[in-house]
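Okay, got some structures for you below.
A short reminder: the numbers here are calculations on the coordinates, not readings from a lab. What you see is a predicted model, and the numbers here were worked out from it, not measured in a lab.
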Structure I
Amino acid sequence: MTRADIPNIISILRIGLVWPVVASLLAGKYEITLVLYTIAGISDGLDGFIAKHYHYTSRLGSILDPLADKVLLVCTFVTLCWLGLVPVWLTALIIARDVLILAGAIAFYFLIGRFEMAPSWISKTNTFFQLALGLVMVITQVAPVSETLIFALLMVVMVTTVASGVHYVWVWGHRAFMVHERRRGH
C-alpha cells in the first residue's frame, strides 16, 4: 500500500459504512446514523480532494468513488423510503437515474469500447444535494427541521437528479455517435 492508495481506501471504507448506516436507520438509532452518515459524506469530499490535490487519481478510483457514492445513497434512500421519510417517487427517480447511467456505461463499453469516467459538475451537485437531503431527513428524527427546507431540498434533488441523468445521456450519446461516425469514415 502506498500513499496513492489512500483515496481508494477511503472509498472502500465509505462502502463499508453503508450497512452500519442502514442498520442504525432501521433500528431507529438516529444519532448513530447521523454520525456514520456524516463521516461517509465527509469521506466523499476527502477522497476526491486527496486524489486531485496530490495527483493520486487512478482508473480504479474513478470507478470506486462514484460506486461508493451510489451504494451509500441508493441504500440510504431506499431505507429512508421504507421508513416513510422520503417519497417513493423520489427514491424511484434516484434509482432510475442510476440504472440508466449504469446501463448506458455498460452499453458504451460493449458497443464502443473503454471509457474514462468523469463526473460532471451537475452530477457532483446532485450527489451533494442527495447527501444533504439524506442528512436532513435523518436529522428530522432527532430535531425539528423546517418544512420549507425539506420541500426545497426535495425539489432540488428532483431537478438535479433529472438534469444529471439527461446530461449523462446527452454527453455519452454524443460521444458514442462521434465514435460511430469516425468508424464509418465520416
Structure II
Amino acid sequence: MHELSKIPVFPLNILPLPDEFIPLHIFEERYRQLQREVESQDKEFGILFTGIDNKYNLGGRMRMESVLKTYETGESDVLYKCTGIFMLINFYKTYPGKLYPGGDVHDLPNQSVAPTDKFLKEFVDYMHRRKISEVEEPVMLNDIANELNLEMEDRLSYLRILDPFKKEKFLRERLKYRLHILNQESTARNNFNLN
C-alpha cells in the first residue's frame, strides 16, 4: 500500500492545478484556526474538490504565499499556491484536536515535465496572440494547463492522465480550441470595424 499522510483538509468546489495560485477569503472560525497554524508553522493543507465528478477524491496540497488583507473581525484574504495533487483515502470531520477537517491522503507523483519543442512553440505563439510577449521559462506542462484556464471537467481529466505524452496531447487539443476562440473573436472584431 502507498504511504499515507494526515493533513488538514478544506473542502471546496475548486480544483487547483499544480503551481496554480488560489486566493481565498477565510472567514469561518475553523478555517481561521487553520490559517493561524499555516501562518505560524509553515504548514500545508489540502483543498479537496467537492464536485460530484470527483470519484477519485482528488485535491491540491496548498502552501501559503502571502496574506493579502486582514480584517478587524479576524477574517483574511490569503493567497495560496498548489504544490501537488493528492488522492483522499479517509476523511475526518475534525482533524485530531482541531476545529477543521482532515484526512489521510496519498500524494500523486509530481508530473512536472517539459513540453516538446513543437508544443512549446505553439504555446508561445498562443501567448503572443493574447498579447503576452514574455513567457517565463522554463515552461512546464502544468504551466500551460494553468494558462489555458481549464474547465473543471478538463482539470479532472488532466490530473488523471499520468503519461506525459498523453498529458501533452490533451493540452494540445485544448490549446487548439483556445486558438479557435481567438480567431473567432478576431474575425468578429474585423467584421465590426468594416461595418
Structure III
Amino acid sequence: MTIQKWGGIAAITEAFTYIFGFVLFFGVLDASGYNTPERYLEFIIENRDTFFIGYLVSGLLFSFALIILVQSIYQRFKQASPELMKFTAIVGCLWVFLVLASSLIFLTSLAAIVKYHALDSEQTLIIYRTISIVVDALGGGIELVGAVWLLAISYVGLKSKIFYAWLHYWGTLVAVAGILTLFQDFSFYQKILFLS
C-alpha cells in the first residue's frame, strides 16, 4: 500500500480520534456536579480508567496516526512548494511530539495521583494542578503548533489547487481558531469573550 493510501487511513483515524475525544470528554464524562478543584480531582480518580482510555485514543493513537499523515501530506505537496513543505513537515513532527509527550505525562500521572490522594488529598491537588499546567502547555491548552501546520498546508493547497478549495478554506478557518488559543489568557482577549 502506498504512503498516500496510508495517509488516507491516517486522516480518517485522526477524525475518529477527534470525534471520540469530544464525545468522551464533553459527553460521557459529565463532571457537572464536581464544581470545586477538590471534587474534580475526585471525579478524575473515580473515572481514571475512562480517562486512561480517552488519552490512549485521543493522545497516543492520534499521535501515531499523525506521523503517517504528516509524511503523506509532505509527499503529496512537496512538488508544489518544496521549501515550505520541509518547514511544514518539521512543524508536523513537532506537533506529534507535543501531543505524545503530554499524553504520556497524563497517563503516567494517574497512578501517582491515586496513590498520593489516599495519603494526602491537599498535596495531591497541588500535584494535579502542576501536571495539568504541563499537560495543557504541551498538548491542549494552546493549539498553535498544529494550527501553523494546518495553515501552511491550506496555503499550499489553495495556491497549487491540490484537493478541493473549500477543504483548504475550512483548514484555514480551523487554523486561525487554533492560533487564537495562544491569546486565550490575554486580558484584552478575555474582556472580548466576557462582553460577547
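Just a few scattered comments:
- Identity of the structure behind 5.9 (criterion: mean projected area of the Cα convex hull in nm², for residues 70-157 alone, calculated), options I, II, III: III
- Value -12000, calculated as helix-only ellipticity at 222 nm (-39500 (n - 2.57) for each DSSP H run of 4 or more, over all residues; to 500), assigned to which of I, II, III: II
- Rg and Dmax of the Cα atoms in Å derived as 19.0, 60 - corresponding label from I, II, III: III
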